[in-house]
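Take a look at these structures.
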Structure I
Amino acid sequence: MTDDTLRSVDIERTGATRYLVRNARGGTLVTGTGDDEVFSPVELLLAAIGACTAVDVDLITSRRAEPDTFQIRVTGDKVKDPAGGSRMVNLHVEFTVRFPDGEAGDSARNALPRAVRMSHERLCTVSRTVEAGTPIATTVD
């Protein structure tokens, strides 16, 4: 990998089942088991899928008109597979996007289905990675 392609986060345990995630730009978020208000890893996965496609669709459609409403809901079922491992199935991304009346809003509305399709098929790194089933290597230092 090169500096141009490498992406990373660092995770530090801050307490029992509580972790601080840091990115290279200094951003942080707290994660845990989901027993309290912090996001669980599964919720972060859903958020990553939704946020990735949100950025793509927003960049394309907001060139035409600023949305009045721009909401995305990402859902899925956490199940045990036949081998006894946990995984997510039935992943679904639902867009609720409204644009103002007028020519610019009409242009954005017309662009929306294509933008969603482009994000899903080509642009969103997160959902494309999930769908491809990219292997994950692990090591212990």
Structure II
Amino acid sequence: MYSFILIAHSMIRWIVLVSGLIAVFLAFAGWFGKNDWIKTNDRLGAVYVVFLDLNVLLGLILYLFLSPITQAAFSNFGAAMGDSLLRFFAVEHIFGMLVALVLAHVGRALSKKATETVKKHRATAIWYTLSLLVILATIPWDRPFLRLG
């Protein structure tokens, strides 16, 4: 079970990153190009947020129940804070991803509420960019880029 969820979590991050980057690119292009808000903008934002939700859920399952790394950290949390790997997964990674999730949802909600096209694009450009920056800062880049088993 652990391996399956870890592989899924690792693979879905690429969907999150690619959809987020495309959504951000379209948002900035729409904002500065004063383009209309089209279904593609909305759908890409939805894909980004939905897959981010799914990946955070998988990450929480790993964090709370399955990961030997967080289990080791929870067994002696004080000592874990002195170990950069344990601290990263016990505190930094989970905190960053939850912050990124909130930022993405704020951007999605603001784009839904906005009535003007420019405001929709501006909201998604700003909030999705912030979300992606937090994700990029808290991804464990020293881990395998593609986990296949």
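Have a look at I, II and say which one yields 0.65 for FRET efficiency 1/(1 + (r/R0)^6) of positions 73 and 105 (r between Cβ atoms, R0 = 25 Å, to 0.05), as calculated. Considering all the candidates, the number was obtained from I.
When distance in nm of label points 7 Å out along Cα→Cβ at positions 17 and 57 is computed for each of I, II, which one produces 3.2? That value comes from structure I.
Name the one structure among I, II that volume of the Cα convex hull per residue in Å³ of 103 was derived from.
Details: I: 168; II: 103.
The read-out was computed on structure II.
Structures I, II were compared on FRET efficiency 1/(1 + (r/R0)^6) of positions 81 and 121 (r between Cβ atoms, R0 = 35 Å, to 0.05), and the highest value belongs to I.
When mean count of other Cβ atoms within 10 Å over residues 9-16 is compared over structures I, II, which one is greatest? All intermediate terms of the calculation are to be shown ahead of the outcome.
Numbers: I: 9.6; II: 18.1.
Going through I, II one by one, mean count of other Cβ atoms within 10 Å over residues 9-16 is largest in II.
From I, II, which structure was relative contact order in percent (Cα under 8 Å, 6 or more apart) = 18 calculated on? Don't skip to the answer; put the middle values down first.
On the way: I: 18; II: 33.
Clearly, the read-out refers to I.
One of I, II was used to calculate helix-only ellipticity at 222 nm (-39500 (n - 2.57) for each DSSP H run of 4 or more, over all residues; to 500), giving -25500; which? The value was obtained from structure II.
Every read-out reported here was derived from the displayed coordinates using simple, explicitly stated rules and does not represent laboratory data. Bear in mind that the values here come from a model prediction, so they are computed numbers and not experimental data. Cβ atoms are built from the backbone, for glycine too; each structure is taken alone.
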